[in-house]
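As structure tokens, here come the structures.
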Structure I
Amino acid sequence: MDLSWLEDYLAIVDCGGFSRAAERRNISQPAFSRRVRALEDWVGAPLFDRSTHSVALTAAGERFRPVAEETLRRLYLGREEALEASRASAGTLRFAATNALSLTFFPAWLRGVEQRASLGDGVRLVADTMAACERIMLQGQAQFLLCHHHPAARTQLDSHQFRSLHLGDDLLVPVCAPDPERPGQPRHSLPGDAAQPLPHLAYSAESGMGRIVAAVRGAGGPPAFLHASFTSHVATVLVAMAREGRGIAWSPLSVVSDDFATGRLVRAGGPEWDIPIEIRLFRARARQSAAAERFWSLLEPVEA
């Protein structure tokens with residue numbers, strides 16, 4: 001068994017195909033396929049159904065997935081514990097955070113925690129998409145994940161392996177530029193109509209807020225007539241495009257409150273279009289480093 005085989009297998013699951021996974025892993029397609037075959041030979045069963053246009057997990061592949069994720073996470077955690085035993089990186093707190101929260105929430109929140117106690121040898125933050133942050137957590141490369149959360153949107157952080165704290169609340173609101181001929185009124189107003197769908201500045205599939213918007217909008221609520229005119233996983237990019245009058249974006253209120261105050265952006269619809277969201281901090285249920293456990297003990301014990 002080679003550890004990289006498990007990482008290859010999970011990359012295919014994340015990417016939905018061999019080509020994209022091989023590109024992410026920076027390996028040629030033939031070499032990548034050989035390593036996947038080697039893993040299947042080791043398991044003793046095919047993990048992927050290659051008979052369809054899109055790659056799908058077999059029953060054996062579905063059963064093997066949580067084992068692979070937990071094995072990698074525990075191996076990386078074991079490495080960190082070994083480093084701690086040798087007094088290397090023992091006091092460093094390692095966070096993953098989605099891009100928006102790394103800018104709007106994390107600095108002030110961390111400062112508030114630091115006012116109560118010293119955080120040890122240092123803090124390391126990786127800011128990325130929700131999908132990338134989930135991979136970082138599943139592989140044990142971070143101790144904590146800060147992200148937006150909504151119960152309708154699925155995450156990869158299974159409740160049997162991870163737990164979380166509710167740190168705050170936010171609101172996803174549809175925004176657009178004001179109409180230049182009608183001050184204070186939206187240039188694009190929900191719901192639009194089928195004949196002329198509104199330009200939608202949409203989140204990509206890697207975005208946690210994109211998952212939330214898709215899950216909530218797909219579960220009901222007033223119908224909207226939209227077409228995706230621009231896509232990005234970064235909320236601040238979508239907001240910048242909205243300022244330019246390019247369409248409607250659902251943005252965290254914390255990101256656009258100043259734009260509302262200055263009139264650069266306005267609401268594109270009433271409160272029925274808003275999506276309440278939580279700000280949550282996730283961690284593994286397994287015991288972590290002494291520094292990470294001390295940090296967790298400083299937080300409000302309102303556990304989900």
Structure II
Amino acid sequence: MGMPTDVSIIDLMLGLPINPEKAYQFLKDATLDKEAKENFRFPVEYMFKGVPHDFGEGFDDPIDATVAEMDKWGIQRAPMSIQGEDQKRALEKHPDRFFPISQIDPNRGMDTVRHMVKAHEKWGIKAVSCFPAGLVPQVPISDKKFYPIYAKCVELDIPIFLNAGVPGPRVPMACQHVEHFDEVCWFFPELKIVTFHGCEPWEDLAVKLMLKYPGLHYATSAFAPKYYPKAIIDYANTRGADKVIYAGYFPMGLSLERIMTEMKDVPFRDHVWPKFLRENAVRVLKLDE
């Protein structure tokens with residue numbers, strides 16, 4: 001059958017038009033590399049071609065531009081951070097298209113925990129998200145600074161999105177090694193985690209840990225479909241159909257046109273597609289509540 005055309009897709013990584021210089025200044029501050037500091041508009045442009053920097057031209061409102069692109073490619077819903085005025089407007093204007101999440105920083109201690117509670121009470125956030133290698137200072141996934149956040153996620157019954165694997169920006173990788181999840185998942189068996197950005201080059205280890213721990217999941221963010229790791233495709237096609245979730249990278253690094261055009265060639269088995277494109281996200285984030 002191949003990729004179905006009648007599934008309303010949920011994309012776990014999709015955003016509004018961005019100003020790359022402003023959006024990624026924190027990574028320029030963290031890197032010591034002269035080329036990245038002075039020449040890169042996008043911190044991993046050495047890896048991506050055709051980044052849609054001009055997305056949104058021709059529209060008066062960035063939210064309208066985003067919804068139009070979603071409609072064009074069959075994306076029904078996507079997360080939207082509660083940080084940022086346009087993002088808040090998107091959540092208020094299109095509650096049927098965007099669901100709220102919050103970025104968090106474990107370096108802020110109990111302030112972050114209190115923020116999570118307030119964000120859940122006011123916005124009904126469906127998840128929190130963190131880029132460990134992009135923090136200043138970096139925080140390893142299994143570090144004690146994360147533990148109050150993990151505990152609060154369990155209490156609120158929401159998942160956490162965590163970048164894992166070698167980061168594309170030229171910053172150290174150790175804090176995102178996939179082995180960190182072993183301790184976290186052992187100590188927090190009720191915690192739901194969704195790994196972002198590939199777990200590369202430790203995809204085989206990610207599969208082993210997903211087999212081991214029910215709460216650990218994998219999202220395909222920041223990978224063009226033709227580069228989805230073979231270990232992840234094989235796992236989804238066998239014992240991991242409930243564990244692999246679609247996430248794109250639009251407009252940060254990939255166009256929806258490229259993603260959806262290449263997606264048709266991904267060799268998922270028929271029973272995997274609806275789970276990958278929609279059902280797993282609905283279940284893990286409780287989007288039907």
Structure III
Amino acid sequence: MNTLKFDWNPLTGIDIFGNFKLHFYSLMWVVAFILGWYIMKRIFTREKINIEFLDPLFLYTVLATMLGARLGHVLFYQAELIQEDFFSIFLPFRFNPEFQFTGFQGLASHGAAVGIIIGMYLYRRKYKYKSLMWILDRVVITVASGAIFIRVGNFINSEIIGKITDSAFGVRFIQEFYGEREIVQKTGIKNVKEAYNSVMNNPELLEAVPYRHPAQLYEAFCYFIMFWVLWFVYTKTDKGNKPGFLFGLFLVLLWTIRFFIEFLKEPQVAGREDYVSFMNTGQLLSVPLILIGLYFIFRKVTAVTK
């Protein structure tokens with residue numbers, strides 16, 4: 001049964017000028033943040049919170065997410081950048097081995113989670129209209145919605161790919177398998193876009209690409225369910241009034257999903273086998289966050305009225 005198998009050779013962005021390109025992955029981040037703003041606005045309206053607190057919350061969340069995700073990736077997966085290409089950690093450019101506009105690539109969800117918690121703490125110190133736990137309980141709903149689009153962006157970019165599979169559901173990631181220089185050499189076509197497109201009509205080159213699990217889509221679907229569960233608990237049950245419950249539920253759902261999907265993924269950094277026992281780095285980092293989530297779910301706290 002091959003009806004669910006397909007080849008993935010997408011247009012990943014729009015060329016602006018020179019090496020500058022508007023990546024669809026970056027647009028997915030924009031969509032995630034804008035949707036999060038609207039969801040949080042609905043929450044503020046529902047709970048009669050002054051809307052003037054929303055824009056600062058949005059700014060803190062964006063900065064905390066991006067900075068935490070980037071630093072998390074460097075510390076957990078690519079620490080060599082600190083010595084080899086330090087400024088590429090904070091700028092959308094690569095300086096070594098050659099200067100290139102890359103956009104903000106290399107972002108870790110574990111780092112983003114820590115960054116958001118720190119960012120919300122700093123936000124709460126300045127804006128004291130509600131408790132830190134109240135803020136975290138609501139922000140995680142928007143984070144869950146945003147995670148869907150981030151994984152879709154990863155799929156568009158042919159990154160965070162799954163392991164090779166012979167199952168009925170597999171994807172051949174053309175642009176992940178062949179590097180830009182390699183595909184130009186193999187096809188003899190200097191234009192990279194045209195070279196990649198020619199693969200689709202070249203059986204020899206196409207057959208060399210293995211089918212892989214579309215792990216990004218698996219995660220995106222799971223995150224959609226997670227968002228629905230959080231929103232349902234928040235709007236339809238009394239558990240949404242218990243401080244820390246939604247935050248804890250988010251941690252358990254998110255990192256449990258991540259833990260099991262990791263079994264289907266290739267190592268986060270190409271060529272790096274980071275397994276310890278049967279777990280990789282992503283799974284090892286997920287376990288303590290799941291335990292923290294369980295603590296917040298089951299701790300005894302009196303529910304408060306919204």
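If helix-only ellipticity at 222 nm (-39500 (n - 2.57) for each DSSP H run of 4 or more, over all residues; to 500) is computed to be -12500, which of I, II, III is the source? Label of the source structure: I.
Suppose you compute Cα extents along the principal axes in Å for every structure in I, II, III: which one lands on 66, 57, 31?
On the way: I: 66, 57, 31; II: 46, 44, 40; III: 67, 44, 36.
Matching structure: I.
Just so you know, all these numbers are worked out from the coordinates, no wet-lab data involved. Just so it is clear, the model here is predicted, and its values are computed rather than measured.
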